[in-house]
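Read through the structures below before going on.
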Structure P
């Protein structure tokens with residue numbers, strides 16, 4: 001689905017253009033509804049949100065930049081030996097920094113934590129890298145909904161821009177679009193979202209995505225034996 005189609009679903013749901021707040025344009029309000037529906041869709045740990053990449057370490061810096069649309073960590077491993085990095089809280093990392101000035105050797109980072117630094121999520125690592133290294137960590141993470149910029153801003157999106165939704169989740173996304181569009185007009189947003197999330201479209205999308213397994217009913221006994229009786 002592209003941005004133009006998403007706008008059309010919003011307008012179709014309410015039979016016209018959405019009402020706007022003071023100093024807000026119709027276009028801005030429409031995009032706002034789409035962003036809210038997209039974030040609701042992305043609130044679940046969908047497989048389609050997962051992405052992977054490697055991280056570079058800089059000498060004497062305890063902070064490593066995370067990918068632009070990072071939202072949730074799935075796994076973090078060292079590339080030097082494939083071992084997982086133990087995750088800690090930012091408070092635990094502070095205690096490590098205060099109690100030990102250890103430095104890492106050849107990418108052997110032992111602890112890590114995601115913390116907000118200057119308004120951006122960053123990865124705190126320990127021990128502190130002694131040298132700049134590329135591809136020191138392998139990260140699997142879930143992407144955040146890519147917020148649509150203000151159409152009147154410096155970087156507007158084209159209506160042809162594809163949104164981050166796979167085909168099997170489009171019906172669910174449309175249902176969220178309609179729920180947010182109508183719910184903001186009649187103050188019934190919570191009830192409308194609850195109806196969507198109790199319905200079959202969510203269950204179908206979950207099964208297609210692989211988060212939820214199908215219910216095949218009672219399992220039948222195996223015809224053959226897996227061991228030899230004596």
Structure Q
């Protein structure tokens with residue numbers, strides 16, 4: 001029997017996951033759940049748990065700090081991140097912090113169960129977009145260098161700022177910022193700004209691990225509403 005523990009600040013999500021697990025009650029058992037990391041640590045200390053399912057956003061907590069805390073206290077228990085946030089940046093950050101898998105809250109029951117099964121031995125199931133980031137990149141030569149300003153505005157975009165917010169922050173017009181990103185896309189052969197960020201991460205120009213975003217994430221409620 002595989003004992004599963006869920007940490008999510010939405011009771012409805014916990015209920016949905018409990019149902020997903022209950023359909024395989026002969027193999028999987030939900031032994032407990034918590035709305036906060038603090039409560040989870042108290043409960044986990046009294047339980048035998050084989051897999052932890054962790055929501056990305058818990059109130060104003062840092063997702064990375066929450067995960068790192070679990071990995072420190074329970075280093076041998078695999079952690080599955082379960083979130084409506086599908087940003088490649090966040091997936092990358094959570095895998096770097098020690099996640100074993102990352103699933104959307106819109107995932108089918110069979111996907112959830114199969115993922116739990118696959119990470120029981122401590123395996124790490126990187127998503128395809130994160131694998132793209134980690135693939136070695138060719139040398140692009142001197143013609144593909146980036147100015148400090150280009151790196152800064154790209155970091156701001158990766159951080160979650162809109163083009164208008166980037167313009168305001170840098171004291172430039174919106175059209176000027178739009179032109180700069182157009183230039184960057186041409187320079188990198190990126191199809192979109194999202195593709196541009198992926199490429200710059202691959203080239204180590206966006207130090208994701210140094211970010212400390214304010215929480216909750218501004219897109220959180222809207223994203224989760226689509227999966228409830």
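Computed from the coordinates by the stated procedures, all read-outs in this text should not be read as laboratory data. Small disclaimer: the values here were computed from a predicted structure and weren't measured. Cβ atoms are built from the backbone, for glycine too; each structure is taken alone.
Using the calculated result 39, 31, 15 for semi-axes √(5λ) of the Cα gyration tensor in Å, pick out the matching structure from P, Q. Of the structures listed, the value fits P. Looking at FRET efficiency 1/(1 + (r/R0)^6) of positions 17 and 161 (r between Cβ atoms, R0 = 30 Å, to 0.05), point out which structure of P, Q has the largest value. Largest calculated value belongs to P.
When FRET efficiency 1/(1 + (r/R0)^6) of positions 49 and 81 (r between Cβ atoms, R0 = 25 Å, to 0.05) is computed across structures P, Q, the figure 0.95 traces back to Q.
Out of P, Q, choose the structure whose coordinates give relative contact order in percent (Cα under 8 Å, 6 or more apart) equal to 28 when calculated.
P
Sorting P, Q by distance in nm of label points 7 Å out along Cα→Cβ at positions 1 and 145 from high to low puts Q first, with the largest value.
Determine which structure produced the value -14000 for helix-only ellipticity at 222 nm (-39500 (n - 2.57) for each DSSP H run of 4 or more, over all residues; to 500), calculated from the coordinates; the candidates are P, Q. Of the structures listed, the value fits Q.
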